[in-house]
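Quick note: the coordinates plus some simple rules give every number you see, no bench work behind them. What you are looking at is a predicted structure, and each value in this text was computed from that prediction instead of being measured. Cβ atoms are built from the backbone, for glycine too; each structure is taken alone.
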Structure 1
Amino acid sequence: MKVLLTGGNGLLGHNIIKQLIAENHKITAIVRNPENVLIKHPNLNIHKGSFANYEQLLESAEGCDAIIHAASATDMSLNYDEFYAVNVKGSETVIAVAERLNINTIVYISTLNTIGYGTPEHPSDETAEMQEPFTQSYYAITKKEAENLFIEASKKKDRHIIIINPGFMIGAYDTKPSSGQLLLMAYKKPIMIAPSGGKSFVHVKDVATAATNALTMGRNGEKYIATAHSKTLFEFYTLQKQICQYRQILITIPGWITNGVGLLGDLLHKVGIKTQVCRRNTRQLCVKEYYNNSKAKKELKLPETTLEQAISDSIYWLKKNA
């Protein structure tokens, strides 16, 4: 199969490329800067351009059998219009190009934040509605709007459109780094102050496997939770220091302090200073997330690599490529 990939320069994108190559697919990756794609292989063709540009995407998609749309805006300092231009309008472009070229297979990479986060006793599944504070997140809102576009497109004849909702991905090829910042903030620091919330973690290579499997597996128009390990940040950092064998004093701060920092960020925004810190974002750091991944494990053969291995792979790559 020949696959067009957006977001091939990112953490997940690199791992999808590796998985597609392992399964002998041919890949065309469209990226703004080809030098940011670290993998070189005869089956990988890199096009310079923007997936949000119709003509550039159309040229890149010529001859492709499927699209994996993994690119998105994630910078939490962006405003709604900036997120919308990439996450929603860009997705409209992907769908328009697919229709023009009769590409009926699309895998869209969304986020867990469009699904309610559940409890330890009742982890949520794909039917759960978005919950606060993610209903106020520009990132999550625009990813949900994009999901709706793909669900609508899936209603047309002969479509195979799958939506994957990954958890907090960690692992190798975190080039920016992106999620790796969470690990680096605590790595070998004598004292680490962590918010009271948590995340649902997953090895990025497991999500890449599910995304590749979704080219031929799964049910049209369905969403799939691709995650594995629910941990508070205190638990995560405790595990990280055990794996990496360093001493550290861990302190959990209450939500009111975290949100007080967010309030300061709100004030900075009002005077024109751009920052990721605001109550809209800090409130997310106080949430604990619990999800049921059984649907993806059954229908997309989602693997479940241990969190210990995910942390080890991430730290090893970040240290080697810092």
Structure 2
Amino acid sequence: MNSQILQAWISSFRLRTLPLSCCGIMTGTALVVAARHPVNLPIFIFSLLTALLLQLVSNLANDYGDMKKGTDTVDRLGPKRGMQNGLISFKQMQWAILLVGLLSILSGLILIILACCSFADVIAFIALGLISLIAAITYTMGKHAYGYYGLGDLSVLTFFGYVGVMGSFYLQTHQFGLYSFLPATACGFLGVLVLNVNNMRDIEEDARNGKSTLAVRLGHKKARYYHLALLAGSLCCLSIFAFFYTRGNLLNWLFLLALPLFYLNGHAVYSYKEPMQLQKQLGTAVKMNVFTLTLFTIGLFLGC
């Protein structure tokens, strides 16, 4: 495999986005520690691995689906992907999606064996795993790809937020409740925020090609307000959690150190003139997501 083809695959893997799936597992595990439960390292490792593999499936399927539908044209503003450059064929991408999908199933089954103590839990998490895999593939693939109907934001909130955080918390503690709900919502909002910047950048291109993302449906002006609401919502969720659930320890407010990034990103997205200006903010949004939730996690560990 020459370096050009290798680079094409790396581009399709979208490695810079992978920390987003790690954040949910990391946050859920920090909540385990904060709730005074011991962390099971194998469960943590396979939770992380399963989440990463599912996101890789989604990233590859996204490339395949957008190329198949003609959405990724030469006029696309974002980075050029492997299929877009003609370096990866449809057949090769199909095999890659199949291989990574099978690896995610294997990792998920090991996780279920390690973590589930009852038959009901086994059935529930097998079903949840299959739903997650189907959702990862059908985001842009298939005749009724839900990403083309403005449902991508809901999917990110569900899987990056509630499934990632609350699911990993439950697998370690076998407890389900409001304790993990607010951090899960914040994690989901921060994930949706990254998707919204991406979709705002591509509004014109997506609209021309029939991809009705939520940003396309809202339009440039309302999508800016939506972005600010996501920023405010994530901060509110983390702040409410810190106020009510962490016994007044100031270390649990460590995430507020990310406030300058929130301001800079919010101001830049609200005031942009040309869509291409959002390309830099896409990277900033990913860093802000990771930095905020890492600070939140460290605060929970230190505050215990």
Structure 3
Amino acid sequence: MLGKKVTIIGGSGGLGRVFARIFKNNGFNVLLMARNEDRLKRVAQELGVNYQLDLKTSVKDADIVMISIPIKSTPKMIKNVAPYLKEDAILFDVASLKSLACKELEIACKKYPINCISLHPMFGPGIKKFKNYVIILLRIGGTVYFNLKVNVLMDLLKKEGFIITETTPEIHDKKIALTLGIPHMLNILFLYLLRKTSNSLSELTNYTGTTFLLQKVFAESIIQREMEMFGDIQMENPQFHKILDLFENVVKEYKKIIRGRDAEGFKRIFTEGLNYSKEDKHFEKSYDYFYQFMKILKE
């Protein structure tokens, strides 16, 4: 039903490699396509797959085409590649924002006899085991075989251990502003604020307890990843701009409470956060998780 030929555009990147391994391990013939020939050839040899530099040649016989390139370039690539796909092929992107990409996918599947979905893998290229990691699915549309093909592909990913969450472009971008935009912002600002104090992280580690150490590790792991992607997730998502306005008001409120030594105001904010956390299924074990992380760090 799915065929056996997969082309990954942007295949020399981190997520391209991850999905190349997944497809190869499930018996697909994988072809990588990218602009940098030296890097592309190196990655293809490393994975034991083929590569191609010409876009049309790389996708014309493919049963599945995956686009794994920067957010702002994804809509244009969808538009460029769709005319070259064979009938009933599956086309999908893995961009972290969906509104613009999904509009181009909608146009593509109405104009050509292809099947379009959009995926958002909620993990980075360093992933080793797939169990319980989330992939967000947005069904766009396509031929009479659309649902059958998509369901078979999702079953393949579920077999690898992934959890599939279905949503719409609008809901996706709202949720991503919260689950990616806010954590990225807070960790970037955490390091930026510390730098403004002219203290080195190495020196501060000698004065730290568990909370700072764990926060530092989170921030350092994030700051090593793709700056362009993190910037786009925040800059190109109108929903995150609304979060920024809310964040500004929250900081002003907090500043007023601390500067005014408003113990009741502090208690109110603290208690609201506590009660909000209690609604989470992981709340009861969160302290245990915290010290499990710390045990790994100390070792």
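When semi-axes √(5λ) of the Cα gyration tensor in Å is calculated, the result is 31, 25, 16; to which of the structures 1, 2, 3 does this value belong? This figure was derived from 2.
Given that helix-only ellipticity at 222 nm (-39500 (n - 2.57) for each DSSP H run of 4 or more, over all residues; to 500), derived from a single structure, equals -17000, which label among 1, 2, 3 identifies that structure?
3
For FRET efficiency 1/(1 + (r/R0)^6) of positions 3 and 211 (r between Cβ atoms, R0 = 35 Å, to 0.05), which of the structures 1, 2, 3 scores highest?
Biggest value here belongs to 1.
To test your reading of the models, identify which of 1, 2, 3 gives 12 for relative contact order in percent (Cα under 8 Å, 6 or more apart) when calculated. Derived from 3, not from the others.
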